[in-house]
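Listed below are the structures to be examined.
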Structure I
């Protein structure tokens, strides 16, 4: 069985919607299973409340919390993060900063790694967030898989949409008012299936 772990942080639910679509794509590939986990929250409920995110956080409380050893147990890891000034969010960065022990053991070398993201605006750093995230995966010796142009949805110009060859993405809106479009979800599903197919080939 090919084990694909989806590790996400979602403040308002946009990345979680994308993670569910990624998982659907993984499960389309025979012999592959997908598990969604979230990184620990670093903000207090008081702060989340002031940011208008507390209710969304409560709605995702059923998602298991990831620990670093979960990464070593997976064949592939697909990370989902919102954009913070062109980079991953602090919650995801803190989680990854705790993986030094895995790095010392080479525990992630040769595993497939992939990233999807969100941002408030169309040009709010989706691509730079994914690309800078890749740096951490390369330090761990992971095999990076993106979203190939075989997914035709990223070629269209008839609508505003996320998605690039680096990975699926969604535009959330400045107030978080826009949930992922069907095209963005289709890109996430494609990425999940693509990662699963590549992983199956690598693990034999």
Structure II
């Protein structure tokens, strides 16, 4: 398999975590904005990363890629086994994409700061998530899931935007450290992502 990802792409980072969780033998091709334009356009009409190439199959869009990987290589499972649990996970992922990740990725692509409205939205949302983490190891419970594969890269990038969480979000900081300590997370990091935290 081959995954095309921007070196700071938050969506590509989520896909790289999934591939490491599944211990998939793969090649990661990093493409900075403006690089490999023709090649990316051949694989994805939108010319965006992430893109997954699995032999003759080409998929783009992080949700599609990650659910495909979870079905293609079911161990360890990264989605709940029951339909209701999967529905809840998909809803959380959709909300995370719409409310947080799309704005963060746009700022990364444009090289701009987050505006105050977006910063407040993310800070308030993550603070609320910290409350919901009480008694849980991960967002949905005791098991690491696709939801955590998206939240982890967001938390990793907070210093990039000088976004500091309030004291009442301490539980979320502890949660982030649990994700960062996973071998799959460490192996998923690009060189530019490592630099965000001085690694």
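Each reported figure results from applying straightforward, stated rules to the coordinates on display, with no laboratory input. The structure displayed is predicted, hence computed values, not measured ones. Cβ atoms are built from the backbone, for glycine too; each structure is taken alone.
When helix-only ellipticity at 222 nm (-39500 (n - 2.57) for each DSSP H run of 4 or more, over all residues; to 500) is computed across structures I, II, the figure -12000 traces back to I.
Assign the value 0.9, calculated as distance in nm of label points 7 Å out along Cα→Cβ at positions 65 and 105, to the correct structure from I, II. Going label by label, the one that fits is II. Computing distance in nm of label points 7 Å out along Cα→Cβ at positions 25 and 137 gives 3.0 for which of I, II? Working through the options, I get structure II. If you line up I, II by Kirkwood radius over Cα pairs in Å, for residues 89-128 alone, the top spot, with the largest value, goes to I. If you line up I, II by mean count of other Cβ atoms within 10 Å over residues 57-64, the top spot, with the largest value, goes to II. Ranked by distance in nm of label points 7 Å out along Cα→Cβ at positions 49 and 153, structures I, II are topped by I, which has the highest value.
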